[in-house]
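Read the figures in this text as sums done on the coordinates, not as results from a lab. Note that the structure is a prediction, hence the values are computed from the model and not measured. Cβ atoms are built from the backbone, for glycine too; each structure is taken alone.
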Structure P
């Protein structure tokens with residue numbers, strides 16, 4: 001019981017001696033973070049009929065809201081993408097409408113030279129513009145049925 005009282009006193013005193021951080025930069029300007037949220041209402045696995053194609057709607061999210069439309073470039077991340085470029089196409093820019101945080105673009109897989117094994121394609125928002133930071137990526141897998 002004596003140990004409990006000592007521990008309780010130490011905890012109470014420590015709460016008063018530890019100060020909270022002062023967030024002076026709370027209202028400061030920050031760059032936007034733009035990331036791909038994934039496939040809208042579907043699976044990132046795209047199974048294609050031989051010689052056929054299929055599309056998926058891909059979602060994008062921006063960390064802030066502004067009063068004008070914003071466009072961001074979509075790129076393939078070469079490190080980890082094993083599908084040759086002849087097997088897919090996508091809109092190279094995505095527009096997030098004014099006063100919104102979400103946008104979408106379409107990705108289309110086409111069986112030109114796919115194998116029966118799931119093969120990844122990694123998409124991200126291009127990080128070349130200093131006014132925003134590229135966030136999450138999406139990995140889609142293509143395979144022939």
Structure Q
């Protein structure tokens with residue numbers, strides 16, 4: 001692969017990665033907030049007479065952790081981009097800044113995984129909560 005083709009391919013991959021990250025963040029925010037709202041609606045629909053409240057509270061906590069994790073990753077991504085800009089503008093500190101940027105990138109990745117796993121956990125917990133309450137209301 002020649003230099004020009006390599007540069008174009010690399011730019012395309014970077015843009016694709018950026019778009020995928022943007023889509024992931026939007027999706028996680030929408031799903032976490034939507035799941036939280038849906039769970040509030042379910043409890044209201046049940047008339048407040050629900051059992052297994054601990055599952056509900058844990059599901060709400062998981063949804064909130066998911067939402068807060070992805071929002072925090074937004075802010076840290078902005079900070080990481082500022083660090084990257086500093087690397088470009090001040091080459092003499094490049095090595096130290098690059099290490100700092102790598103640390104921020106690692107934190108952002110961890111926050112995204114926390115957000116994903118928290119959402120999955122919240123959905124599972126809420127499904128068990130909903131099933132136990134729907135089964136109970138079906139027996140009455």
Structure R
């Protein structure tokens with residue numbers, strides 16, 4: 001999928017981070033990432049205390065609660081890689097021991113007890129992606145006003 005308007009996938013704005021739905025939702029429905037707002041934050045060692053505290057004390061727990069409520073994931077992988085996007089960001093990958101179905105599409109984690117990558121790619125309709133985004137964003141609003 002060639003999608004470049006990432007602002008349309010923004011789930012929530014925080015003081016130091018923006019939380020986005022990852023455009024590749026298959027096979028990990030609810031997959032997201034937090035993107036540091038500071039332009040000069042490029043690697044994990046650039047993360048300051050305010051960013052760290054907000055990420056681990058607020059963003060990750062809020063995202064986990066929303067995805068758990070909506071899709072009942074079994075566990076989470078969290079990764080800070082920096083391989084393709086040279087900017088400080090963290091990936092949140094919900095993992096599933098059994099398939100989940102959303103709007104008639106089955107999401108099947110191919111290796112629930114192993115590394116999340118590599119994984120099979122599947123182009124999903126943008127309306128489905130936006131439905132996932134809206135469900136998570138709404139859940140974040142309900143639980144964390």
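Hey, P(r) over Cα pairs in 5 Å bins from 0, in percent, for residues 38-109 alone derived from one of P, Q, R reads 3, 14, 22, 23, 18, 10, 7, 3, 1, 0; which structure?
P
To test your reading of the models, identify which of P, Q, R gives 3.0 for distance in nm of label points 7 Å out along Cα→Cβ at positions 46 and 126 when calculated.
R
Have a look at P, Q, R and say which one yields -7500 for helix-only ellipticity at 222 nm (-39500 (n - 2.57) for each DSSP H run of 4 or more, over all residues; to 500), as calculated.
Answer by label: R.
Could you tell me which structure in P, Q, R was used to calculate distance in nm of label points 7 Å out along Cα→Cβ at positions 14 and 78 as 5.2?
P
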